[in-house]
Structure P
Amino acid sequence: MNRRRRRAQVKASSVAPEGASPNIPGLFAEAFRHHQAGQLPEAEQLYRQILAADSRHADAMHLLGVIAYQVGRNDVAVELIGKAIGFNGSIAAYHSNLGNAMRGLGRLEAAVAAYGTAIHITPDYAEAHYNLGNALSDLERLDDAVAAYNAAIRFKPDYLEAHSNKGNALKKLGRLDDAVATYDSALRIKPDYAEVHSNKGNVLKTQGRLEAAVAAYCTALRSKPDFAEAHCNLGIALKALGRPNDAVASCRTALQFKPGFAEAYCILGIALKDLGRLDDAVASYRTAICLQPDYAARRQLRLPVQRRL
């Protein structure tokens, strides 16, 4: 069934007979089913029908705001979720989702405050602790971010994303052994998690454990062969091991999957220089600079590409 027919079906099934009051609980249940199924236009239409009948229906207003957040309209999301909180400020999820929209707008301190309110209402709300950790990490308040991720994990021990992002924060703090251990915790939950294997490889490379880093990147690529960042990071490790031909191959593979990848061109240039292919190296460096003019100043060769959730 195409989208137009689904909308017609929703409209036909949801409109009350003329003069009758709409069945708001039924409408909401139907809207929520569409929302959970990812059918956002159909869900939005039904939430708006509910609000037309009951302008202070907090759940419909909140979830209408969540849809705005999901489609990248964070300013609208803040407005709608804020209205829902005005109708009922005692629901932790409202505040956590407000924080998500605030973070999407770059209003990080406001996001931290919203997550804090959610946690005050429901102290064991693992997702709010996790979201708080992400905002604190954005603010470079890394010790606080680790504490927030720890709280999320305490209430939800198998919280994969919290383990992963905690590992990223620990790496930034220079707590490299702790970062590796945290990534391993994530991998016990999901052994084929390519991004975590790649991030673990970054830490191992920083520690000088180059063969182990290569193994981690290769494991990531077995799970996700088109993972351009892992191919590039593998190239960095291979170059450091004195294997420039293999490094060239890895960088070229990265560029197949991500043609505008400035870092891969830079690493490719370094490997080509090591092979004595100076004209090719210069061409690769020039492409990197054309793609990202400030590349040299960022010295990204020392900063492997890290994936955060």
Structure Q
Amino acid sequence: MIPVYNCSQFLQETLQAVLEQDLGEAQMQIEVVDDASTDADVKALVEQIGKGRVAYFRQEQNLGSLKNFETCLNRSRGHLVHLLHGDDRVRPGYYQKMEELFQRFPQAGAAFCHFHYITETSTYLPYKYQTEAERDCVLDNWLVRLGQKQRIQYCAISVKRDVYEKLGGFYGVTYGEDWEMWMRIAKDYPMAYTPQVLADYRMHQLSISGQAFASAKNMQDLQWVINTIQQYLPETARSGVRKQALKFYAHYALRVANRLWHSSYNRQSVRAQIREALRMHQDFGMYWQILKLYTKMMLNYP
């Protein structure tokens, strides 16, 4: 299921990556769910690329990402559901590996792979995301580890349909809502994992994430998520996990602030990220980073 909204410049790459792994209509539903995009004739684009193999559904009006994801889940028919955003992509072997993981670990409610970050031009970013295990497995102590920070992207995970039917879909916020969902799943089900890099998550300014950075809504939403997921954790772990998560994302907010300054010189956005960072956590290292950033801003130094 491929939710899209105003990302037509990436959709061809997304669809082609899926079609290259097409298992056939009897085994695989491929459908684009368009949240009333205005940037292109998405239906025509889907017909051109899919040549009748890819179904298309358009919302009558823009409903927002959460409602569009809900539509994807409601329209999905498969035993396994993969929500692949229209600006991300899978690598060769993704669907075969997911099938292997669920067959090998039938108790798993979801399975995911390692992934990389890419830019608007599909260039790989030098972010190193630590692998969760050295080999295919069901992850140990996963609920607590996942509670410390978001470790999964939509493009990298497939979920059993009956898990979504039991637990419900995405809600609450538009940034970090997936982290809350994966935590809900991890509370009730084991999760299978492969360290193979089989998906790419695209970072760009027009994405939901990119828009949230400018207003620091990303950090406000993450604080909601951090507080919400406490109920899924063992009571003895809650306080420690919450402190770790707040510290991690406070430092992350400063990294975002630096990126915003270097890319757009937007003082308002930088200050908003710093403000939210200090609400989450404070330490000497943060103060030093903030001082250096404000010095750059005063000197108009890139």
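A few comments on the model shown:
- Relative contact order in percent (Cα under 8 Å, 6 or more apart) - highest-scoring structure of P, Q: Q
- When FRET efficiency 1/(1 + (r/R0)^6) of positions 123 and 203 (r between Cβ atoms, R0 = 35 Å, to 0.05) is computed across structures P, Q, the figure 0.65 traces back to P.
- Value 1.04, calculated as Rg/Rh (Cα atoms, Kirkwood Rh), for residues 27-194 alone, assigned to which of P, Q: P
- Here distance in nm of label points 7 Å out along Cα→Cβ at positions 43 and 227 was derived from just one of the structures P, Q, and that gives 2.9; the source is P.
- Structure from which 3.9 was derived, distance in nm of label points 7 Å out along Cα→Cβ at positions 83 and 267, options P, Q: Q
- Each of P, Q could give helix-only ellipticity at 222 nm (-39500 (n - 2.57) for each DSSP H run of 4 or more, over all residues; to 500), but the derived value -15000 comes from Q.
- Comparison of P, Q - label where Kirkwood radius over Cα pairs in Å is highest: P
Taken together, the values in this text are just the output of simple stated rules run on the coordinates, not laboratory data. On a predicted model such as this, the values are computed, not experimentally measured, just so you know. Cβ atoms are built from the backbone, for glycine too; each structure is taken alone.
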